[in-house]
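Visitor: Below: a set of structures, written as structure tokens.
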Structure P
Amino acid sequence: MTQFEVRPADWLAVGEALQRVVASANPLGAEETSLDESLGRALAEPVSAGAKLPPWDNSAMDGYAIRHQDLDGASPDSPVVLRVVEGIRAGEQSARKLAEGEAIRIMTGAPVPPGADAVVRVEDTDAEEKAGFVAVFASSEAGKDVRPGGQDMVAGEEVLPVGTSIGPGQIGLLYATGSRRVRVHRKPRVAILSTGDEIADLDDFVEVRRGRAIPETNSPTLAAAVAGIGGVPLRLGIAKDTAESIVEKVARARSEGADVLLTSGGASMGEHDLIKRVLDDLGFELDFWRVRMRPGTPFSFGTLPRLKETSPLPVFGLPGNPASSFVTFQVFCRPYLLKLAGHRRIHRPVLLATAGEDFRSPAHLTHFFRVTLSGDPARPVARSTGPQTSGLVRGQGLAQALAVVPEGRKLLEEGERVRVILLDDAGQGGGQPGFLPS
């Protein structure tokens, strides 16, 4: 029996386990890419503005460029009439300096002409009922409805720091800086290994129909989750319950340049849970094993020596049950991989929801329930997706969030507030694990 098997379980709290996992992640090296290929990546270098924006003072409204002092006392009962001497549109510039008693018709975005210091919107005028003249019904002040040049950015100013996650808004800003290429952190390559003679992939689904196997869902689930955060999944396939099969799969992960290895299955103490023994024989260094959570108690984390590199290969040991594998990836692996990819915001968004039913949990565990959300998006109602047994896969497909019953609570009653971790991959979310007690 190996050291891994006889070592007592660590039984870490979720917060401590998460802190240890995330603290061990160091962002990968940088590479250069085009803006259009940078979506979903994290900046490895800050980006600065290449020019002043807006390049000039410009109008925030369709209306008339004026000198504000010319409108002193203007009101609906006592309008001020100005002579309209010109009209300019966005993209045009006036060479004429505005004189006393004059106005220039101006469109939104057009440069404010010399001599003008404010814009009066067309709604506050008679829109030139008399050709060549405009009656203004409101006074003004310097700078009113004028967007000053450089208000957005000035040349050389840092606009995006290291670690920024690049989404659609950031793409637009990068184009505005005049950048053509950016330096981003490399995508993590994640090897994914499932183990067990009892599982079958799609090519062998006939064995599932015959009642001789169960579907292999962990590898595709984990591969999709890795791709969803911008990583590169490397599916190693299913290792049989033999040491030789597991050694061959792990060797492939080490030889093909994986940055991380995720294993699912063989995480408990069964006679045929060989993954621990094989890793131990290959020089595995265990950080911890077992976390006070449900599902996912037998989760482990450690490192394995690489073949040619000095830095070890991080190894996440995920349980084989689908719900356990799914939840432990969301809680531990996902933030680790996002930090590895250089992102600053690595945790999913968390909302306060209303419990739509009683949620019962052993008091010594933090329980993550797969739930649906309904009602007011600002305070949704959370209800379980159905049975929460860790061996079931349907719940993860229906889940919109994970409702968290913290350690120390046996019962969270219907109507109480409950923290829910949103499972939408539209954004990386917050910088802190908001599901943990403060």
Structure Q
Amino acid sequence: MEDTLHESDSELSERVKGLNYFYNFSKLVASENASLRKIYQGVVDLIPPAWQYPEITCAKLVINDREFSTKNFKESKWQQKGDITINSTKVGFLIVGYLLEKPEANEGPFLNEERYLLNSICERVGQVTEHKQKETMLQESDVKYRTMVDEVNDGIYICDLNSTFIYANRALACILGFERPAAIIGRRFLEFLPPDKGNVLTEQYRITMSAGINSALITTEVIKQDGTSAFIEINPATFITDGKLTGSQGVVRDITERKQAEIKFKYLSTHDSLTGLYNRAFFDAEMKRLERGRQFPICIVRVDVDNLKNVNDGESHQAEDKLLQRAAQMLFKSFRGDDIIARIGEDEFAVLLPNVDENTADETTERIQVILQEYNSNESEPTIRLSIGASTAIKRVGLNSVLKQAEEFMRLEKKKNKTK
């Protein structure tokens, strides 16, 4: 009975030692800045108190060609060894030894409980090593990813459900006119949009978020920190965390240069490069559009610059261009903002006036003459001489015939001007 009680006490004592070991080991692993080196050294330093004879117990851990041992470690005849594996591959081993001879037990001088504890330690070391290696790889991967994201030219963002930036890379900050991403974190995307653009973008995002799928590209204007505007293209997508919709994410590209080139191309395709007025192609297209509409009566005014040839004969082409530009400015000043003023030939101009009857057309030509006199009052500039003709379509007709009639009236005036 006494022997049985003694054995039970001994087993209980060994189990308590094992529990103490893993308790202290878990604290070590969970501590902040617990490097693998610190953990490995802790593995061997915690071993002596967990064995029968702490004062003569030593230990050595060899893992991935690195050694960690107690200060008193020596090779001994009384040792037990356990292998450390990761995914069935041996990566090291752990040795526990006694420095002095002790009575025989279950495994030499060692107890079965000590063998079980040794194997459990080896298993735990393998698990911790694998976890730490993966953690390190993830950290390195995260650093590389963040570095890569910060170095790309396109902006990258994550917004919460309120369209507030919770992440932005350096490129997006630069697009919005800031040096650092921190300057836009916590601000809403809508803060950078013109007032008339906010509702459109909000609706497009609402569709994206409710559908839970990527939407088509969104092109919008943004107002930068310095008050200037830029054009961006957004490729948005939903942002899912733990299976729940938590916001949006996307890629932003600065397309200001492309947009400006498109605007310039569109402008040049419809405007005369010398005078800035509409060109003949746009004028013809507008005539076709208006003759199908309901803005009758429509008046067409034809204007020729009479003295362009005289200027060209006596001076350079620059003087000719300047005279045409002055004539264009004068005409622009003479008409309403929604009238279509175009240069349709070298010295030929035409104006489309929707909703203008004959009486108003006469008033318009008289106004041109008054403004012409003001321009010619400047003696330092060559005189502008114009021939003007106007014709009005009361009801829907082909406007080409109205243009030709205006040209006839203009030619009649040109003849009168020559006889003066």
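Visitor: Given a computed value of 176 for volume of the Cα convex hull per residue in Å³, for residues 185-296 alone, which structure among P, Q does it belong to? Provide the component values of the computation, followed by the final result.
Guide: Details: P: 139; Q: 176.
The correct label is Q.
Visitor: Right, next: A value of 7.3 was computed for distance in nm of label points 7 Å out along Cα→Cβ at positions 73 and 385; which of P, Q is the source structure? Working shown, then result.
Guide: Numbers: P: 7.3; Q: 11.1.
Traced to structure P.
Visitor: Tell me which of P, Q gives 9 when you compute relative contact order in percent (Cα under 8 Å, 6 or more apart). Please report the intermediate quantities before stating the final value.
Guide: Details: P: 16; Q: 9.
It traces back to Q.
Visitor: Determine which structure produced the value 18, 22, 22, 13, 11, 11, 2, 0 for P(r) over Cα pairs in 20 Å bins from 0, in percent, calculated from the coordinates; the candidates are P, Q.
Guide: It must be structure Q, since only it matches.
Visitor: Out of P, Q, choose the structure whose coordinates give distance in nm of label points 7 Å out along Cα→Cβ at positions 49 and 81 equal to 2.9 when calculated. It would help to have the intermediate numbers written out before the result.
Guide: Working: P: 4.3; Q: 2.9.
This figure was derived from Q.
Visitor: If helix-only ellipticity at 222 nm (-39500 (n - 2.57) for each DSSP H run of 4 or more, over all residues; to 500) comes out at -4500 when worked out from the coordinates, which of P, Q was used? Write out the running numbers ahead of the final one.
Guide: Numbers: P: -4500; Q: -15500.
The structure behind it is P.
Visitor: Also, I was wondering about something else. Name the one structure among P, Q that log10 I(q)/I(0) by the Debye sum over Cα atoms at q = 0.07, 0.13 Å⁻¹, for residues 17-224 alone of -0.45, -0.76 was derived from. Write down the numbers at each step before the final one.
Guide: Working: P: -0.47, -0.83; Q: -0.45, -0.76.
This value belongs to structure Q.
No lab work stands behind these numbers, since they all come straight from the coordinates. Because the structure is predicted, anything quoted here is derived from the model rather than measured. Cβ atoms are built from the backbone, for glycine too; each structure is taken alone.
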